[in-house]
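Following are the structures in question.
The numbers here are math on the coordinates, done by the rules we state, and not lab data. Note that the coordinates shown come from a computational prediction; the quantities given were computed from them, not determined experimentally. Cβ atoms are built from the backbone, for glycine too; each structure is taken alone.
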Structure I
Amino acid sequence: MNKIVLIGCGNVGMSYAYALLNQNTNVNELVLIDLDKERVIGEVMDLNHCLAFAPNKIDIKAGSYEDCKDATMVVIAAGANQEKGETRMDLIYKNSKIFKDIVTKVMDNGFNGIFLVATNPLDVMTYLTWKYSKLPTNKVIGSGTSLDTARLRYMIAEKLEISPKNVHAYVIGEHGDSEFVPWSNANIGLQNIKDYLNDNELNEIYLNVKNAAYEIINRKGATYYGIGMCLVRITNAILNNENSIITVSTYDENNNIFIGLPAIINKNGIKGKIFVNLTEEETNKLQNSIDVIKEAISRL
């Protein structure tokens, strides 16, 4: 039986829960935890009223940290939201304190499954989850640059009028302002993307991807649907033992950080990483991302 415990029932957490309910999935039980217990009860009621039209039966309930004992996955979407004018890194002090409390309570109840983290600054919070939990690195996963990659593929697909599923390109590095696209490895079908788009067009797409969260926050206050879908995609890759490649935040043993890279995901979490051949310029961009994350961790 696959049991998911979701901690944090704000916009991101409930977008994940709702997307999970609408897809074919191997989740049998979904437990919601939040400081606002009345809200949790309301969310559980609302989600359960969808079951008559849902593709699968999921037992949805309000719970407590005791539910983590036999959970397959704990998904953390709790934390302070990114406000207008804030970067993801600006949340580091608020959310590091929240995470110490959450992860300690989860582990005190005997959890031995896989953590999936969605809280910003994403790579730092994933690192802290690993440090506080003391679980093996393969069992701690951040949503990484999966959302940025989804945005990238959508924008390229719109520009070229093709399906996003035929765009083979990734955003890697920090889920934040130092992220970048290794264009040397971006392909449409089997052709390099530079056969379709020039450098100015590629740079415009990159900037639109990098700034997408700021644009959405300025207009509606928060981003949540996109990350909700990405979390479900990662969840299904784990529960279905897919060996799928997704750009998640995973452990880099050479630098002792978590960072967004293409990784193979299955029932054990991270099975392995895909090491991409980068140009010298791209290598420098990746190093910059590594340095940004290292510096943020050192502040804690």
Structure II
Amino acid sequence: MSRIIDGKAISALERQRIKSQTESFINESGIVPGLAVIIVGEDPASKVYVKNKHKGCLDMGFVSKIYELPENTEERELLNLIDALNLDNEIHGILVQLPLPKHLDEKKVIARINPEKDVDAFHTQNVGKIVLGEYDFLPCTPAGIMVLLRESGVTIEGKECVIIGRSNIVGKPMALLMLHANATVTICHSKSVNLPEITRRADILIVAVGKEKFVKADMVKEGAVVIDVGMNRDGNGKLCGDVDFEEVLKVASAITPVPGGVGPMTITMLLQNTLTAAKKFALQKNNLFYRRKTQKRRKNY
């Protein structure tokens, strides 16, 4: 019988832990973690995501600021806003909601964010740290998947992991995290040949292709753990993932549902990244204070 991995329940436990850590941090440092989210345009899905991020921040006791810019915002205006937030000591995390309107250069926008405030972990400096395994932040969805696997008691070390999808947001960082956890990793994509043959080797199959019910039961190894990152709507307008849940449920040992699987973890890990960024800021602030105090003592001496 396949076990359903309950992302809502695991997310709720993680948020309790983050909230407890936040309260202790605020009491000790006097610093309230702050997140700024920038959204450009009127994309309905993006607006829902931003609303949920704002609610999550308020639930944790964070400062939460939302900047809603019109569709025709000039790139210079957006970059100037990011510059201002980089200098704002009340903001420890900056997130620009993607996708952006086509006239805006996503790479340039992401590169403008201070890496120490890049709570999406998309900046090239943070990507490099992930490659080396020396990261401060992780992209929220891959990080959430790692927590789901851990809290579900799934052994990663020595297992064969197949990832369908090679995006910079999920597929590539997911592969790196699984490598760091000592899995044997294969990444598949639109040019992969004999895809079902490859996916049937997987002990852990992670699917992030954005295609409704793309993975069928005959593509899954008996007893595999299946993680569905997709968020689509079927012909009846019902939410569904990239995996044919009802079919694959019969062969997998464990599987995430859509909704209620990976989705709840993404914002939870954003909250964790924001708290981490605030802690780093507090540490740097204390170190700066100590250096100035030491320099003053030396000068007086």
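Quick check: 4.2 is what I get for distance in nm of label points 7 Å out along Cα→Cβ at positions 53 and 285, calculated from one of I, II. Which structure matches? Working through the options, I get structure I.
From which structure (I, II) was distance in nm of label points 7 Å out along Cα→Cβ at positions 77 and 237 calculated, if the value obtained is 3.4? Going label by label, the one that fits is II.
When distance in nm of label points 7 Å out along Cα→Cβ at positions 5 and 117 is worked out for each of I, II, structure II gives the greatest result.
Each of I, II could give Kirkwood radius over Cα pairs in Å, but the derived value 19.5 comes from I.
State the single structure among I, II that was used to calculate distance in nm of label points 7 Å out along Cα→Cβ at positions 29 and 221, giving 3.4. Derived from I, not from the others.
Comparing distance in nm of label points 7 Å out along Cα→Cβ at positions 45 and 141 across structures I, II, which is largest?
Numbers: I: 3.4; II: 0.9.
Checked I, II; max of distance in nm of label points 7 Å out along Cα→Cβ at positions 45 and 141 sits with I.
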